[in-house]
Structure P
Amino acid sequence: MDTSEWDWTRIVVDHIDLHASDYAQSVRFYDTVLEPLGIPRLRESDEGTCFANVNVVEREPPTTNLHLCFHASSRKQVDAFHAAGLAAGFRSNGSPGYRDYQPGYYAAYLLDPDGNNIEALYRDGGCAGHGVGDW
């Protein structure tokens with residue numbers, strides 16, 4: 001199937017649980033970097049903290065070696081995601097900018113407290129999926 005034929009509005013993942021070795025620090029990370037993307041903390045319980053479809057849970061072993069990409073509705077949101085993470089003392093894994101993956105792929109990367117590669121992506125003009133999900 002060609003990427004132009006895919007229904008980019010289709011939800012393909014319902015939720016993911018991230019096991020955190022330092023629960024409080026992980027919740028602080030996701031609070032900090034998801035806020036500029038407009039992704040709120042929806043609830044907390046004894047089981048964890050929910051950020052829309054991403055749940056941070058205090059459980060061992062921690063989730064590691066994960067690459068998780070969040071949708072951004074603009075380059076400005078990608079820039080703000082990265083800047084917020086750095087300002088809070090988290091580590092960059094790639095500054096904001098266009099990538100060679102495909103035309104219009106504008107992204108930035110941060111490492112969460114367990115070393116997972118967390119990405120914010122804006123699909124600019126020319127990128128498959130551009131304009132979809134700009135709610």
Structure Q
Amino acid sequence: MTLVDTVKQDLVAAMKAREADRVGALRLVLSELQKSVKEGDGDELAVLRRERKRRLESAAAFRDGGRDELADGEESEARIIETYLPAEMPEAELRGIVREAIAETGAQTPKDLGQVMKAAMTTVAGRADGKRVSALAREELGA
């Protein structure tokens with residue numbers, strides 16, 4: 001069963017349960033997933049990560065603008081999307097990958113961050129957010 005099928009089933013269940021917020025979020029996710037399939041991208045997890053990131057950025061913008069009720073709605077949608085994503089990588093494992101990337105690339109200064117990020121992100125393969133990887137790499141490089 002594909003992710004699109006799973007989302008469709010969950011959408012039907014949410015409609016039957018009259019969960020309006022969940023229905024709205026699932027419709028948006030399903031639309032983006034179907035658009036991705038139609039365009040030939042095929043990377044469903046990348047679509048989900050992108051949509052979650054959009055929701056979290058919108059929530060932060062709403063909070064900055066004093067619109068907490070809208071921010072809560074965006075965060076709620078982000079949590080719904082997160083249920084379809086694999087678990088985030090633990091901090092210790094991620095730190096180990098960053099250290100390996102630093103050793104592999106021979107990076108020594110913060111100027112080498114790009115090389116470290118490239119090596120680390122290929123190993124991480126979407127199991128951690130790029131911001132987390134970047135923060136750990138900066139920390140390890142002493143930036």
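Structures P, Q were shown, and relative contact order in percent (Cα under 8 Å, 6 or more apart) at 24 was computed from P. Quick one: percent of Cα pairs over 18 Å apart came out at 55 when computed from one of P, Q, so which one is it? Derived from the structure labelled P. Of structures P, Q, which gives 12.1 when Kirkwood radius over Cα pairs in Å, for residues 30-77 alone is computed from the coordinates? The read-out comes from structure P. Taking -6000 as the value of helix-only ellipticity at 222 nm (-39500 (n - 2.57) for each DSSP H run of 4 or more, over all residues; to 500) derived from one of the structures shown (P, Q), identify that structure. This figure was derived from P.
Looking across P, Q, the calculation of distance in nm of label points 7 Å out along Cα→Cβ at positions 22 and 62 that yields 1.9 traces back to Q. Upon calculation of FRET efficiency 1/(1 + (r/R0)^6) of positions 14 and 70 (r between Cβ atoms, R0 = 25 Å, to 0.05) from the atomic coordinates, which of the structures P, Q produces 0.95? It was calculated from structure P.
Read-outs throughout are calculated quantities, based only on the coordinates presented, and are distinct from any laboratory measurement. Keep in mind the model is a prediction, meaning the values are calculated, not measured. Cβ atoms are built from the backbone, for glycine too; each structure is taken alone.
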